[in-house]
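Trainee: Next up: some structures, all given as structure tokens.
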Structure 1
Amino acid sequence: MANRNHHKLPRRFYSRPTLDVARDLVGKFIVHESPSGRMAARIVEVEAYIGRDDPACHAARGMTKRNEVMFGRPGFSYVYFIYGMYHCLNFVTEPEGSPAAVLLRAAEPVDGLDIMAGYAPGKPAQELLDGPGKFCRSFQLTRDHNGLDLTGTILYLEDRKHKPPSVAASPRIGIREGRNLLWRFFDQNSNAVSRTGPAAIRATKPSHRA
């Protein structure tokens, strides 16, 4: 039975400026109705990637078979494979034709912990989802989940009225260009954040675009 306090995020949530979406995602919950069972986690760290003018964004060099979902409607999943080892989950943002997305970097397990722990036996709960690759592994997400409608019934996000008391911003992690932009947002009170990051600041408003 659905909890009345759990509200699935509608498409209009994603059809906004990416920095607004990224900041607002911290504290939201992601749910995967997987074949192994239901998993849910609270998002504690994300990064924004915005269009052709962002050198770190996959859309910077135009549309490809890999990134075409970024150019489509907002509120869909963008899952890519990297380093021959890891899958990474992103949420497509902004109106159709404006390629942008938010990368989910870390989350705190809430439901289905036994399923997630099966991929990393003996690991503390806060370390199961503390990185984009670890998140997808434990949440059983692969390229097969690319292009899923996030307003559907398989993979979706919920507002459970949990607002982190302190959200910070810092430069994005693991990129070579665009490192001056404070486009990474995270819950300063969470032990599941992948890194605290350099030059973190209290984020009352999203940073400006380049």
Structure 2
Amino acid sequence: MAYVMQRIYSSSGGTMNAEELAQLALKDLAPKLDEGGGLMRYLTVAFSDGRLGSFSAYESQEAAKRGLQIAADLVKGHKDFQSLKLDDTMEGEVIYAAQGSVPMTGRLHGVSRVYTTSASIDDVKDAFENEAGEIIRSFPGLARFTVAKLTDGRIGVFNSFDSQENAKKSSEQTRTLRAKSGSKLARTLPSDPQTLEGIVIGSHQA
């Protein structure tokens, strides 16, 4: 099963903004992650709150751990990354994924949602696969939609669209489904998520 990792950094200064740092990370780090083996894709994000993010998908948790060490070593030894502070790491096993009609190229709009739930992973997986799957695959402008069971017990939903407008439409459709009486999503994800949005600066496919 695929394993994903999202890392979020803030900058304590430095001469480069989040977008410039994201471009640099894509250029300098992605090839090294490839060399580590097991990488499926890597992308960088300039979040709307000014922070920098990266999202990686690996073939396994073991490969993700190797990638984490490679990234840590590069950040530590790269002068342009010295201003970065790691704010958060979210990682876990993928339990649902859908590929949209939009290619993972160019500047996409990325959205991360993290839900707190006491539902079982089987129930969450069933809700996405058998209730929401058809709706998700029909989202306009969808590039990719990924749901992961995070190591801290939460559910992470990571997706990308061709525009902020289409990302917003998907959020509205999801809220409508969760508000529907008897909805599986409402039962398994009862609380509104923590949401973070930004521009996908670029992506690397292994």
Structure 3
Amino acid sequence: MKSFAEPLTRLMESFQKLPGIGGKTAQRLAFHILKMPRHEIEALATALLDVKDKVSFCSTCCNIADRDPCSICDDASRDRSLLCVVEEPGNVMVIDKTGKFRGLYHVLHGALSPMHGVGPEQIRVAELLKRLQAGSPVKEVIVATNPNVDGEATAVYLSRLIHPLGIAVSRIAMGLPVGSEIDYADDVTLTRALEGRRAV
């Protein structure tokens, strides 16, 4: 005998296909939706379909967008001499939210990972190099890939490709996060903190 009605079971199974959603969470979400008013469910369904139908990639920066070029690439007030390279679209949102970076972005959609079969062809390296060809206004590329093995490998690879173009390449500073204690930091984090030190 089935524990739940077939439509509810299918909804739970659909939720479980999402990353980070296990059986219990899927069940909780399904029961929450069951209690929601119909108009809210219709709005959710419409939002899901709109994401699939109306969101694509910007042909310039490869970020997710609902128009081409995206609003960041189309913003004339941004500094076109600075280009920040990130791994994923979510990274753009996080960096831009600080309000401290007013340049442009390029989204790689991943990082180099030979162990997982991810080479330059699987991420948006060719599109980046195309943006940096002769006549490009970019004077500095800031590599903001994650501070892990794949992110570091990607940063080194990109710097080797970009330096011969006469464009400066920098890497975001890494080290101790605010609120942490030195006693609990690992060797790599402490090394990065010391290398990235600045005058006070």
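Read-outs throughout are calculated quantities, based only on the coordinates presented, and are distinct from any laboratory measurement. Quick caveat, the model's predicted, so the values are computed rather than measured.
Trainee: Kindly point out which one of 1, 2, 3 the value 16.7, 54 was derived from, the read-out being Rg and Dmax of the Cα atoms in Å.
Mentor: Going through each structure in turn, the value belongs to 2.
Trainee: If log10 I(q)/I(0) by the Debye sum over Cα atoms at q = 0.12, 0.13, 0.15, 0.18 Å⁻¹, for residues 10-129 alone comes out at -0.52, -0.61, -0.80, -1.11 when worked out from the coordinates, which of 1, 2, 3 was used?
Mentor: 2
Trainee: -2500 is what came out when helix-only ellipticity at 222 nm (-39500 (n - 2.57) for each DSSP H run of 4 or more, over all residues; to 500) was calculated for one structure; which of 1, 2, 3 is it?
Mentor: Attributed to the structure labelled 1.
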